[in-house]
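Undergrad: Take a look at the structures below.
Nothing in this text is a laboratory measurement; each read-out follows from the coordinates by a stated rule. Because the structure is predicted, anything quoted here is derived from the model rather than measured. Cβ atoms are built from the backbone, for glycine too; each structure is taken alone.
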Structure I
Amino acid sequence: ISRKVKALTVIFRSCTKVDMLTQNKKRLFDRNKSEYTFRSLNSIIMSLNQAKMAFPKIKFDIVIIDYNSKKEDLEQMKKQLNKTNFKNSVITLDINEFLDNIKKVNAKNEKVTENQMSNMSNIHKSLLFAKNECSDLIYFVEDDYLHRQEAINEMILTYERISSQLNRELILCPADYPYLYTKIDSTNIFLGANKHWRKVEETLCTFLTSKIIVEKYWNKFIWMCNFEHYPFEQPLHDIYKSEYCLSPIPSLAIHLTNINSIFGLSPNINWKKIWEENKNY
């Protein structure tokens, strides 16, 4: 293993007010948005705890970048962070820092919604934080991803192993999205720690990568925050044409979208069980 991980920062983007960014269907389990945020955060903290025991030398920290969540929701998230034994902080997003950069008409020639602008601003803020404050791996994650406890451990081990094997930096996506099976693409399969990982050409905005990749493709990442593409993640997909983006089989995290979404329920996993395991936050 020539590529040792030295640090991992989790950047958790939260907004308990906005239920669904681009659709109005009900989410899996049909609860208030805040419930998904709290359980997602809990699953990440549990996963970080496990990783910290396995990797005592790695510096772990978690940052929440929050937009417009209710005061009591923010207090709840802080309470969850305070129970951890790694460095943590909460940043309240001021979207006025970013609004001037955002083009008000999107790729479909439609007006960019306020919710989308706050989302783009939050991604922008998290990228700036990664560039200015982080030293090695960064996990950018949205507040509706429920993680298996071994998720972060597996991602670190896999990053070290496959990055060493290929002699290059990577992007790892924790979710085995159903929509990635709708095209008949040829792929590469790699062996991670305890899972197989396959090369994918697309993800959503939850992924783990290194500061090296963030700096190398800085303009592409920021372009996603300044102009609403169609699909939204198009600049990421452009990066994946030049870099290896890998996704686990079976999944390490589930995207808690609406129940029929092709961006949601990963196959071959008992997600009800993982939902229940994270209720005591």
Structure II
Amino acid sequence: MAPLTRLRSIEPGDIPTPLMAEYYRQRASAGLIISEATQISAQAKGYAGAPGIHSPEQIAAWKKITAGVHAENGHMAVQLWHTGRISHASLQPGGQAPVAPSALSAGTRTSLRDENGQAIRVETSMPRALELEEIPGIVNDFRQAIANAREAGFDLVELHSAHGYLLHQFLSPSSNHRTDQYGGSVENRTRLVLEVVDAGIEEWGAERIGIRVSPIGTFQNTDNGPNEEADALYLIEQLGKRGIAYLHMSEPDWAGVNRILMRSAKKYAPVSTVRLSAQVHTR
């Protein structure tokens, strides 16, 4: 079962709920469930109601969920994300600006809760660029989240490197204007993703690590640049060398294009994705 954000966790605390446990237990016959996107740290939060896996209370709640899925003979992966610039200052520790590769607005919206607990849509906040010395901390947050996932009883993790969130923001030349070793060339723009993958492999083994990518098209105003296929193949080749469990690819007509553009997106998506997939399988 593919991941689907539900925004049902308890606030404050971002703790998974009994309703979430029942939701996943009912779907355990899918074989492998990939959880909704789950933040690796308080800073990684981008939507009110999204769960975390960085506190003891969150880990304890996830243990109940994975136990329920396993009791029904299912398996479960947790999708781990840092939302980066797809966030709002009110969701960030101390009301600080969200972080991103570069101080460039996402120009999109996220979800908050009003005083009655109802979901509302608001513009994302202007992010600040991560300092170079902060980036190892992001890698370590992913590493710790992977360790926490293991403790919580998950069978796998899926790293969310798609849909305009932080790892995808580093991959994209439109959202990554850095001039250090994390920006510019495709080798530099993929550096953070591969460092996170390597940390996950070191923490739990390649066979426990999957990744979600959206290599074709535009997601939340984050595109893949003029060399999207070549860049995607470079990343995929690097992932292949590491022998991770799986690669989960999104097609571009997820991206909320309007009805006029949808017709062309539907023509473009299968052709490009099939061509990319064919190249991957022959390498």
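Undergrad: Where does the value 2.8 come from, among I, II, when distance in nm of label points 7 Å out along Cα→Cβ at positions 32 and 144 is the thing being computed? Walk me through the intermediate numbers first.
TA: Values: I: 1.7; II: 2.8.
Derived from II, not from the others.
Undergrad: Taking relative contact order in percent (Cα under 8 Å, 6 or more apart) as the criterion, which structure among I, II has the greatest value?
TA: Values: I: 26; II: 15.
The structure with the largest value is I.
Undergrad: A further question follows. Looking at structures I, II, which one was Rg and Dmax of the Cα atoms in Å, for residues 112-191 alone calculated from, given that it came out as 15.6, 43? It would help to have the intermediate numbers written out before the result.
TA: Details: I: 15.6, 43; II: 16.1, 47.
Computed on structure I.
Undergrad: Quick check for you: by mean count of other Cβ atoms within 10 Å over residues 8-15, which of I, II is greatest?
TA: Working: I: 24.0; II: 15.8.
Evaluating mean count of other Cβ atoms within 10 Å over residues 8-15 on every structure, the highest lands on I.
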